[in-house]
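A.B. asks: Read through the structures below before going on.
Just so you know, all these numbers are worked out from the coordinates, no wet-lab data involved. Just so it is clear, the model here is predicted, and its values are computed rather than measured. Cβ atoms are built from the backbone, for glycine too; each structure is taken alone.
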Structure 1
């Protein structure tokens, strides 16, 4: 694994649900220490998403009330990235080729090295569905899977595969910077340190430099009852809220508090992928594994891990929400409603620290 050289920029295409959030949190936490190793993580917050949207000329939110991001956010990020640095975002994974090329040219195409993080598609499926739930989606998991694997894809399914066709994803970036300047990092199932280890190598950081910071963020999956609760909330209120109100009240207050300030009981039902979809995902994963291995880019990890079959089983319809989950959600909403200073919801980092203190 060859680290980026002086003056180069590592552009991380953090394909959705491949551990990108945890990596970004670690980079942000290490921001003050990175210059000792001639590395910069531009910006001042945890994420660089706003600047990426600005550079791509994209709005955010639901179509009915979408908002633009000022172009100056991208220009500022470009200016701050002139030295040896890293930019990381999930929003790189669905850029049109001409947009991606323009953004790379803004950064200096001759100095950009691209790294794409990949994970077995079968393990991405339940996480991708939950991510949609957190954006107001009202369909069940089985309905989502039927869309994804349908013979005739609808627009949402086509968008999913534009992001998650791993061979096509790598090829798009190789066409821009050349295959010799693209790395594919395969994240094996259950290995929470693999992404940190890979980026420590790519950035020339000491072993454990990023991995030791992974405790600063928690992003666990919802259980089946939690997911069903959120789905029903969406059906009841999403059409009547603006995107900003939904983000503030439902996503960042209700969901964040319910999910990240409790530890589910061991017997609380988890979300399972039905056998037919697990088989389909494994078959697609085998195709991706072969394609990535033959792509001509540098591969960090074992491509065969992309063919892992997900845990499968039949989902039992949830009819109730555990009391502690309901209590956490209710308390969060009451606190938001009654506090006169309208405080912002607890950050993921603060929520995790509180959870650790309670153990």
Structure 2
């Protein structure tokens, strides 16, 4: 099989590796599409991922030995392919089915374990009649859905979605489906704001046009919103998300990949001393579906992914406009370079396979 490896800072190569053996609980898949993560994966590509300077030890980031190179790196978690072989114990897949799964390396063929214990992300059979390419949005759709659940947004409440990449634009759709009004979208890129309006936002705000929180309060009769889902990874945007919240009960769900020192996040201001409420303006909520399924747990990662797969499969969640461009696997270096160079330009870039 052939796979994509990040061999150094801003260096991507393709290499041939032996095919993996199939097991009784696994399937062999011929790749059709794979999405490139514009967040996590690009940070490995740029050499800016925190794992490069630190390692996780007992749940804490500790400094890594500087002589240990983190490269080469295999990454990726947005694979779509056709099943070409099934293990003897596999019940959920047949040859010819389309599989949506998370597999590293953007390989042209791969083996995927179908058990919960054997796979770190998901291995889902695409719903009948679905667009196969929609599967590249399953992983980030899970993040968006998890953020929506964590926000505790209910029918008739108001929200801001900050950052309009894939996660933000899927969050717009989930909020609209839940009857959230007004639904306000924030992003500096005009095309993304326009798309958010098409997908259901009532109002869009360019953060470069002035104080975002002031604009949000004008749109909510001075109250602020019930929840903000912040997806951009900008510390200043996270600070502004706190300011947008209704005082005393607003919630912020931080979905962005925040890096470096948070000098623009000032927790001694609205977060602690709200102008309108003595106990502070908002809470910052953590995600929780990443744990393994346990009895009595309503939403674990499997239920999240399977729910999102259904929403993608029947077209409830729109993804066609989010896929900006595709590249053949052989042109993976050019695809990574375009995402890196273009910044907030392309929303989603994927690789295709012969």
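A.B. asks: For which of the structures 1, 2 does the calculation of FRET efficiency 1/(1 + (r/R0)^6) of positions 90 and 258 (r between Cβ atoms, R0 = 30 Å, to 0.05) return 0.15?
C.D. replies: The read-out was computed on structure 2.
A.B. asks: While we're on this one: Here distance in nm of label points 7 Å out along Cα→Cβ at positions 74 and 234 was calculated and came to 2.8; which of the structures 1, 2 was it taken from?
C.D. replies: Only structure 1 yields this read-out.
A.B. asks: When mean count of other Cβ atoms within 10 Å over residues 2-9 is calculated, the result is 18.6; to which of the structures 1, 2 does this value belong?
C.D. replies: The correct label is 2.
A.B. asks: For which of 1, 2 does helix-only ellipticity at 222 nm (-39500 (n - 2.57) for each DSSP H run of 4 or more, over all residues; to 500), calculated from the coordinates, equal -13000?
C.D. replies: Source structure for this number: 1.
A.B. asks: Next question. For which of the structures 1, 2 does the calculation of FRET efficiency 1/(1 + (r/R0)^6) of positions 106 and 314 (r between Cβ atoms, R0 = 30 Å, to 0.05) return 0.05? It would help to have the intermediate numbers written out before the result.
C.D. replies: Values: 1: 0.05; 2: 0.65.
Structure 1 accounts for this read-out.
A.B. asks: Of the structures 1, 2, report the one carrying the highest value of mean count of other Cβ atoms within 10 Å over residues 162-169.
C.D. replies: Ranking 1, 2 on mean count of other Cβ atoms within 10 Å over residues 162-169, first place is 2.
A.B. asks: A value of 187 was derived for volume of the Cα convex hull per residue in Å³, for residues 210-337 alone; which structure in 1, 2 was it taken from?
C.D. replies: Working through the options, I get structure 1.
A.B. asks: Once distance in nm of label points 7 Å out along Cα→Cβ at positions 194 and 322 is calculated for every structure in 1, 2, which label goes with the largest value?
C.D. replies: 1
A.B. asks: Moving on. To test your reading of the models, identify which of 1, 2 gives 21 for relative contact order in percent (Cα under 8 Å, 6 or more apart) when calculated. It would help to have the intermediate numbers written out before the result.
C.D. replies: Numbers: 1: 21; 2: 17.
Only structure 1 yields this read-out.
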